[in-house]
Structure P
Amino acid sequence: MADKGIYKRLSDKLGVWESERFPKVLAATITPEEAAICLELFEPATCKELAARMGIDEKALSGKLDVLVDKGMLTRGLTQYAFHTTLLAFHHDCVADTAPHTGPYAISQEAKELWADFFYNEWADHFLKHTEEFIKMTGRSLPIWPAIGALERSPDIKPEDILPEENFKLRIENAKSRILAPCGCRVSWGYKCKKPLMVCFACFDRPRGEYYLNQPGRLLKEVTLEEALATARQAEEAGLVHWGDCYCCDCCCENLYAVTRDKRYDLMTPNRFLAVVNEETCTGCEKCIERCPFEAVEMKPVETSSRQISFVDPEKCKGCGLCVITCEPNALTLKIVRPPEYLKPKPPEGDESGQPVHVIPVWGHYFLK
């Protein structure tokens, strides 16, 4: 039987070597014996190979591997099993998105509370540090995408002006399989958040989603075109920022929470769009101020009257469009302020020898080797 120090070793192997909290998360999630199996599978192996490596019965091990796969702890190929190599992958497969949330493998309340303690007191800080390093290397972080509703309410933006990677509505329409999953952050540490839960598009049109769709205990669901579009609009109306495959809140998102908590808006890369105000139609209701997660909107007086209207700071606006979709007088719209070339990734910088630096994952983000 493996000793309980196995959790510290598994935590170290995942790159979370500084943490005193994360081994407690592991202890609330898997047994010491299961942790020992996971530790061995940073190098993929068949059941037979692993049984020989660990000196245990192959048939008994097969059952344990099945349980770990059902828990989301391991991935299974045609013949091999493997553990996750980053903390972010561990989180998303083991307690979020594709992971089981019902039945015997549902995440316990104890584990949720431990995840919350770990995230809010440790992991969020590391996201900031690693995002800083990533930006130093690439010049940017992952851009935010514009809300579907905001683009539709911006008459000066034509469909042909929107790049495919910016056009989430088009992606939904062209998808062959539309599979939604629960938001991993709100499932685990953000369980008190009241924002919509089934808004994760990480598995949307991918084999990963199809594989996990009918696995026992999963909450993934396949939806129609109309349901997928309605989900995206519901997320936008709720004030969730569209970032990557996620619709994020500023109270528990891995990245957005840390950035907004510390007001490190410089770590959020804007997209090609900017919210602009029509001074003649703005009523000064201030709803846009409440909607903006980046403090980019403020009120300013109108020179010719005593009323105040909204003003969007172009240096702070990220182009998410959340202020646009709920502007009742349609005083806010998006406009394109950056060329298509803006979205092209910056080549990695070299070290003193001129060789490109290596990017290696740690805690689910990246830093320079």
Structure Q
Amino acid sequence: MITIATRPILDRKVQLNYRRNKQQDHTECLDTAAQNFRYEDCKNRYWQSEKFSLLYGTPLWDQATEDQRRILNHLYWVAYYSQIISAEIATIFFNQTSAAGLYAHEGFRSICDMLDLESSQERSHINAFQTVARQVEVTLFDKPLFSYPMRGPFVETMIFTDANRLQRWWKQLQLRAFGLLSAGNTFLACQYFTVRGLRTLNGKLVQHQLSQFCQGDIEAAPIPSQISHYHFMDESFHFNSSTLISQDVIHELPPPTALEKQVANLGIRGCQKDHGTFSVVINGIFWQDAALYKTVYRLLRSPLFTLAHTEAQQMMCLCFTEPSEGLHQSYQTHKEAVAAYQAYIDPLSYLWPSNRTMSTMSTASVERYLTHHKRALPNFFRANSLGLND
């Protein structure tokens, strides 16, 4: 239990973060931006720097026209924030279950109020992201590539993963179990924010750069760039919340039991598995690129690139099985994430060595990536030969 000596200091930190977030809340800005978004108005402009474009630095990017590159830039935005939607749906739910685990203790009201504000902001973020993504994909393809219908909090968070049906079912079961446990256990309620902090930290590596694209004159920037900026400002406070709860509050609790340690470490190991590789398709989101093969094929065959079946296959081989500037940049982002994760969890004494060193994530390399896809891509073509060659 938090001691009388340290609680006032911690309370002041929490209240300061909550008060500043409330004062600078960007919900109204995001809602207005979403309401005013028209793809036609900003389709001829970049929404973030060129390096944050789909398949940037690959042979596809090198051969693309200026118009195609702009659309790849827009599709990066759509793909990136479609992943963020999935994460924020889960965040809304686990904010509430974790708050339940905290609220039973005296002095935790300010933390719960802070989480209530954040959940409200997440709903605004999701609406803004969905509005842009759906309009862009309907305009370009008349159907979604990266966006999807609303989903529940127990669905696999990573929207492009190689998990099979059994693995997805097991993940749902684990998430449901953790929701129940964290709602009645203060340590596990705090531990959720360790995982949330890691996932938000990954986002900060990219989102800070996305938010800077419209620095200086926000109103003159394309609306998606504005949304990126407003979202990053909100998430900066959310990251502070995660750090306060997972590193300050948790150290004021009794030492974790063996069961609590086990559950906490399994959660971090799960985060490592989710972020265990990197993607040449989208720098900064750690998707399994093999799960993206069909989507990339559809993109190449679409009116945007109009590649024939054989040409699309050849381009995919060049992008997924050959080294490129884009692949090395994505790998560099992944390495930066590993180092940042290691630093973030360093104050936590109850972690397994494999989590403390991020051993699962640390095995990723360009060589392993290329070896994997030189085997996986031909298998994909063989398995889908009739469905792809139309």
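Where is mean count of other Cβ atoms within 10 Å over residues 90-97 largest, in which of P, Q? For this comparison of mean count of other Cβ atoms within 10 Å over residues 90-97, the top structure is P.
Computing distance in nm of label points 7 Å out along Cα→Cβ at positions 162 and 178 across structures P, Q gives 1.5 for structure P. Match the computed value -22000 of helix-only ellipticity at 222 nm (-39500 (n - 2.57) for each DSSP H run of 4 or more, over all residues; to 500) to one of the structures P, Q, and report its label. Comparing all candidates, it corresponds to Q. Kindly point out which one of P, Q the value 4.8 was derived from, the read-out being distance in nm of label points 7 Å out along Cα→Cβ at positions 218 and 298. Here the read-out was taken from P. When mean count of other Cβ atoms within 10 Å over residues 18-25 is calculated for each of structures P, Q, structure P comes out greatest.
Mean count of other Cβ atoms within 10 Å over residues 122-129 was computed and gave 21.4; which structure, P, Q, did it come from? Structure Q accounts for this read-out.
Name the one structure among P, Q that distance in nm of label points 7 Å out along Cα→Cβ at positions 10 and 250 of 3.6 was derived from. Derived from the structure labelled P.
Of structures P, Q, which gives 22.7, 84 when Rg and Dmax of the Cα atoms in Å is computed from the coordinates?
P
Matching task: 22 is the computed value of relative contact order in percent (Cα under 8 Å, 6 or more apart). Pick the structure from P, Q. Going through each structure in turn, the value belongs to Q.
All of the numbers you see were taken from the coordinates with simple rules; none came from a lab. Because the structure is predicted, anything quoted here is derived from the model rather than measured. Cβ atoms are built from the backbone, for glycine too; each structure is taken alone.
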